[in-house]
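**Q** Below you'll find the structures, each written out as structure tokens.
Laboratory data are not the source of any read-out in this text; all were calculated from the coordinates shown. Just so it is clear, the structure is predicted and the values come from calculations on it, not from any experiment. Cβ atoms are built from the backbone, for glycine too; each structure is taken alone.
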Structure 1
Amino acid sequence: MNVAAGIGMTSARTRARMVDRLRERGIHDEEVLAALGAVPRHLFVEEALASRAYEDTALPLGCSQTISQPYVVALMIQALRCGGRALGKTLEVGAGCAYQAVVLGRLASEVHALERIGTLAERARQNVARVAQSNVRILHGDGHLGLPEAAPFDSIIVAAATPVLPPALRMQLAPGGRMILPFGASEQQLLMIERRGESFVEKRLDGVKFVPLRQGVE
């Protein structure tokens, strides 16, 4: 067996164990589990951290950013899909290395992922190209503004915490659409927002810890 094949088999087994752990923690949406099991997380982290890629933990990306832990990625996407709902056209705010965007791409019709830090946005584009996820588009932009030219979105997922919901994101949610984000400052909870006509229904979920959502671009 050549070295590349051996690494591929090892990562496949390690991904399967990660999925088993997520199932044990209460992730029950089999399509979400399959999506996480299919995406090679070790390709999205620094080579020095590749051996830790399938641990259920956040890992540093540089630029004071992190790749979210698999459980939180699964939990947020499962909440968006609750009731068998399709993700449809999806906006991600805080693309980072594009790991979550690629997982979303296996479940959504199209994914528009915003990253405010230019060097990370370029790395994210390279990662998307490496795994050939053709329905994922990485853009360098300010997540507070959303992406009005592509709105409305059936699903919006925010990968950074804010104590104040940016108004643009709320208004770019399609009727019947759902948005999930970490809400708060030092104390954070996942907040689910569902648009019903011109009104919005909010529901608070699990406690989490994310880096803050910042304005502007770098």
Structure 2
Amino acid sequence: MKVETWESWLLSMQVHSAVFAAASTDQKTVICQIGQEKRQLATTGPQLYLNAGTWINAFCLALICRETARLDMLARVPMSLLRDCGGELDEYVYSWVATLQSFWLRRDDVSQHLVRAVDLSAPEAARILDAETMGKLKYPPIMMFYRYLRNDAAGFNEALNDALRWHKEYWTADEDRTQNIEGVVAIAPLAVACLAKAEGIPIEVESGYLPDALLDFAWRGEFDA
């Protein structure tokens, strides 16, 4: 992977985090690093694009980039803000956000939120999303996280393999999906795999959807994030 590609991932992470920093402060402006510059951004309050799904993307990108400060900030984004930002989402997404926030902040209710997220992300529980999207894209990273919390290396790698197989099935199902850039990397499974690897769980699955350079954090310290 070229260094320019890593810069692009870093920039995407910075922008995703910055919009939540700008929305969740009571100050008039906020300073955020974007690219190689610190920028002063006007605060925004709730916006339609700042929903729970966008938050999960931001959190996953911060995990992939190992950005502790941004993970700290994102973990403290109020659930009320995510619900106020509008849009109709399946209820599982709020339990998944609560799981990740509680985990990162070391609260004692992680299991409670995770069990609810697992139940609500089953394909038959889908109300807004279709069952295929829920079953092949949304449910697998949650099961990976469950295996990670149990420190179940074999189960984790099995869940990771399933997640990548379903990701491929989904994004190669037709020509439109094949051409969609969203399918190039399995972002949520990659993020959970980065978390697991950092805790010593060996990653035994190889896939083009799981770039080694991102999993191994190949450019650690190369850029001011």
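**Q** Have a look at 1, 2 and say which one yields 1.7 for distance in nm of label points 7 Å out along Cα→Cβ at positions 145 and 177, as calculated.
**A** Details: 1: 1.7; 2: 2.3.
For distance in nm of label points 7 Å out along Cα→Cβ at positions 145 and 177, the value 1.7 is produced by structure 1.
**Q** Distance in nm of label points 7 Å out along Cα→Cβ at positions 153 and 169 was computed and gave 0.8; which structure, 1, 2, did it come from?
**A** Computed on structure 1.
**Q** Here is a follow-up. Where does the value 16.5, 59 come from, among 1, 2, when Rg and Dmax of the Cα atoms in Å is the thing being computed?
**A** Computing Rg and Dmax of the Cα atoms in Å on every structure in 1, 2 gives 16.5, 59 only for 1.
**Q** While we're here: Consider the structures 1, 2: one of them gives 18 for relative contact order in percent (Cα under 8 Å, 6 or more apart) as calculated from the coordinates. Say which. Can you show the working numbers first?
**A** Values: 1: 15; 2: 18.
Going label by label, the one that fits is 2.
**Q** For mean count of other Cβ atoms within 10 Å over residues 25-32, which of the structures 1, 2 scores highest? Provide the component values of the computation, followed by the final result.
**A** On the way: 1: 15.0; 2: 12.2.
With respect to mean count of other Cβ atoms within 10 Å over residues 25-32, the highest-scoring structure among 1, 2 is 1.
**Q** Just checking, which of 1, 2 has the largest value of distance in nm of label points 7 Å out along Cα→Cβ at positions 81 and 161?
**A** 2
**Q** Can you say which of 1, 2 returns -16500 when helix-only ellipticity at 222 nm (-39500 (n - 2.57) for each DSSP H run of 4 or more, over all residues; to 500) is computed?
**A** 2
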